[in-house]
Structure I
Amino acid sequence: MAASNAGEVRASFAGQAAAFEDVTRHFGRKDVAEWMAANTPVDVDDIVLEVAAGTALFGRAIAPLVRAVIAIDITPEMLSEGKRVADASGRSNLLFQIGDATRLPFLDASFDAVISRLAVHHFDDPDAALSEMVRVCRPGGTVTVIDMVVVDESNADRFNDLERRRDQAHTRALTRTGLRDAVERAGLHVTHTSSWENVLDGERWMEQTSTSADDAAVIRAAWDEELSGGAATGMAPRRRDGHIEFVHIWDLIGAQRLMPR
């Protein structure tokens, strides 16, 4: 993560590591892991870097398909939990390392593939982080980025305000076009895209980050307003079994670092 946002990110995620490994939550679900792996082109001899890895859910999904995965993140608690789970599963081709996404501690062109999942909306400067991913990727290698996106740009400010109330580490979710533009601006050629509709229970979502009572009340009021015909939140809330659930759209963008001419 960018240095100016590092404190908020560490504070937010230090207590969330166990939730990331909960198979009843969206992060740890098998179908999500299968979707990520199916849309990430890798070869058996590849050395892969996962940037802002958290517990390395993305890296662990593709680890059986490659030679090795290095997972880097600024939150030690997340890395420790990921390593614990990887060790318990007997998966020995993952390395966990503390580091900043905007200052990756690797030489140029060190990796065959670079991956990152649900991190861009935590970056103060997405361009800086994406440029670093490209720098450490070998020419001809691939970069695969997954992040939540805002589908309707007119809802972007409201969506991001509610997200920041829930999690102070949230900076800004980009629009679909904005995420693709950022990937291309980093010097990558987009080769394929995919999308995942992630349905979340509103109360459980806020519980994960210990959202304050005041902010939770604002978020609930915004959902109620939309459900009553008012302003849209960009979250498509709906009531189900006495609870409010809503939707995050995750876009996956697969890209290639072109060979020099």
Structure II
Amino acid sequence: MDLNLRGKVALVTGASKGIGESIARSLYSEGCRLAINGRNAVNLEKVAAELPGSLAILADVTKADQAKKMIKKVVKTLGHLDILVCNVGSGSSVPPGEENYEEWNRVFSTNLWSTTNTVEAACKSLSLRKGTIVCISSICGIEVISEAPVTYSVAKSALNAYVRGISRPLGKQGIRINAIAAGNILFNGSVWSKKLQNNPQSVKDMLENNVSLSSLGSLEDVADLSVFLASDRSSFVTGSIWTLDGGQVHS
């Protein structure tokens, strides 16, 4: 299937490793002119070097001023912006019941403000191109997942609500926005790679008991759906949360 993405300008935040890097590579392979963002200069430059011609932008998008500067640099260097992938996020937090004010702020900054800051900064540029936005969320924002940090679950639930709510005003500007609620994704350095190393039997039991397909997801699974949602092949889709979890959640 030709996704007609060749020549489009795409920006992926949190693209120096993991899911963000995989999405960036997939967009690049589809012929997009690529900008990648991260906070780790070494990792970001490594990815950029493997994707010749891509623009690497070191910025902390949990800070509104840095998100604005990033978008300005993309437009100034690449001419415009067609696709925005908001991938910054982290499930690392305190155990359920140990939340405090500072931790709530930190987790919301990472998992929600990183997206709202970037969307707000990019809105004008995207409207000129009838652009698309893809946000990477989590199944923790859909239903209670055992042992998942409460702060993370609430932040991702808020992100899902934001995507649904903002889709109407963005739609008036010709911009589509959707989110992917990812389940258990396996890659080097992920939580699940560590769990498999420490106790493979418990992972196998969890998958067989809770996941319809009895398997973990891959980076390619997330990247493929992201690229589809970024393309005109999904032109009638906006304000939706796409569950990608092998059949784990039942909400």
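Any read-out appearing in this document is the output of simple, stated calculations on the displayed coordinates, not a laboratory observation. Just so we're clear, the structure is a prediction, and the values are computed from it rather than from any experiment. Cβ atoms are built from the backbone, for glycine too; each structure is taken alone.
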Computed -10500 for helix-only ellipticity at 222 nm (-39500 (n - 2.57) for each DSSP H run of 4 or more, over all residues; to 500) - originating structure among I, II: I
Among I, II, which structure scores highest (criterion: distance in nm of label points 7 Å out along Cα→Cβ at positions 98 and 154): I
